[in-house]
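Scrolling down, you'll hit the structures one after another.
Laboratory data are not the source of any read-out in this text; all were calculated from the coordinates shown. Here the structure is a predicted model, which is why all the values come from computation and not from measurement. Cβ atoms are built from the backbone, for glycine too; each structure is taken alone.
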Structure 1
Amino acid sequence: MASTNSIAIQEASNSPHVQKFMKQITNPILQRLFLIGKLPSAFFMGIRIKSATPEEVQVTVPYGWRSQNPFKSIYFAAQAAAAEMSTGVLGQMALKGKGRVSMLIVKMEAEYTKKANKKTTFICKDGVKVFDAVARAIETGEGQTVDVESIGTQKGDNGEDVVVSRMKFTWSFKAKK
């Protein structure tokens with residue numbers, strides 16, 4: 001199955017549809033327009049896509065009045081929104097040029113390990129799993145689910161990355177007829 005996964009990622013890396021999407025989603029102006037139009041709450045909270053490749057997406061959420069809770073940390077919903085975006089961008093990327101395929105979150109789990117009181121970066125490195133699930137959904141015509149994880153880190157006092165939360169999402173992909 002590893003060869004199928006690497007083939008899906010290799011094809012994605014060479015796809016003009018995926019290349020165009022990556023350029024658009026990481027362009028600061030186009031990204032803001034996308035967020036205002038499609039995800040206004042993420043725009044308001046200051047969530048930004050830092051980088052996007054078929055293998056990995058990084059999304060940041062700042063600590064500030066738009067994303068904080070009364071306990072002087074980043075509100076759990078702001079963290080969940082940034083984490084979900086890091087996984088959802090991979091799904092959107094996997095769907096580019098593939099026809100009509102629906103995607104939907106069917107489950108979410110969260111673990112908060114430390115107070116998030118600085119800019120936090122959520123990284124999802126499960127692109128291979130997402131691209132493989134989309135390929136299976138198209139190939140079989142049956143719905144496919146995939147579990148992906150996004151880990152939120154912030155810089156510690158010594159400059160090291162400190163994990164503040166882990167989010168797990170189960171995405172469902174189904175080709176439409």
Structure 2
Amino acid sequence: MNPAQATVTAFLARWEAVAGSWQCVESRGRVPEAVEAYCASLGGATVAVAPALADLPWGEAATAYRFGGSSGAERVGVSEADSAIAETGTLVLRSGADHPVTLNFLPEHHVVLLEVARLVPTPEAAWERMLAAGPLPRAVNWITGPSRTADVEQTLQLGAHGPRAVHVLLIGGNGLDTEKADA
């Protein structure tokens with residue numbers, strides 16, 4: 001197994017272990033149809049999309065989606081990860097005008113685009129990648145699966161302080177050996 005494959009495999013194993021779901025998407029151009037399919041699996045949904053993703057070929061879906069931060073009324077938020085950490089199964093998301101942090105926390109479902117090339121082995125590598133890209137943003141959010149708590153009677157509840165589900169669209173992962181149990 002080559003190093004890139006090992007990083008992807010490690011990330012996906014840890015991501016699934018924290019109740020994250022994922023699917024491979026051939027290219028960025030196929031993201032809108034994957035988002036549509038995800039929303040259809042929910043029986044339809046209101047959607048807020050990061051402005052940085054407005055250039056994707058949304059087609060007719062663009063009229064139904066709101067591009068910008070979440071008001072909390074949308075059922076699905078769509079954003080993009082700066083990187084992801086194989087060692088911990090963690091997504092790393094930058095804040096900014098094109099990447100509103102409200103998309104990460106307010107909707108019930110969070111769909112996150114992740115380019116295979118942005119997977120890194122360790123937290124230190126994620127920081128190195130981010131620092132090399134220029135000045136740090138106001139906030140960097142590290143997300144390891146859906147929000148959860150076991151405060152009440154030690155019963156696990158997903159979606160306690162954020163999304164109930166986090167779904168990764170792994171862009172460019174189709175050529176990798178990625179067996180998945182979760183669609």
Practice problem: Of the structures 1, 2, report the one carrying the highest value of FRET efficiency 1/(1 + (r/R0)^6) of positions 32 and 72 (r between Cβ atoms, R0 = 25 Å, to 0.05). | Solution: 2
Quiz item: For structures 1, 2, which has the highest computed value of distance in nm of label points 7 Å out along Cα→Cβ at positions 112 and 136?
Solution: 1
Exercise. Determine which structure produced the value -0.56, -0.65, -1.10 for log10 I(q)/I(0) by the Debye sum over Cα atoms at q = 0.16, 0.19, 0.33 Å⁻¹, for residues 120-167 alone, calculated from the coordinates; the candidates are 1, 2.
Key: 1
Quiz prompt | Structures 1, 2, by distance in nm of label points 7 Å out along Cα→Cβ at positions 56 and 128: label with the highest value | solution = 2
Practice problem: Using the calculated result 0.98 for Cα Rg over 2.2 N^0.38 Å, pick out the matching structure from 1, 2. | Solution: 2
Quiz item: Can you tell which of 1, 2 yields -6500 when helix-only ellipticity at 222 nm (-39500 (n - 2.57) for each DSSP H run of 4 or more, over all residues; to 500) is derived from it?
Solution: 2
Quiz prompt | When relative contact order in percent (Cα under 8 Å, 6 or more apart) is computed for each of 1, 2, the largest belongs to | solution = 2
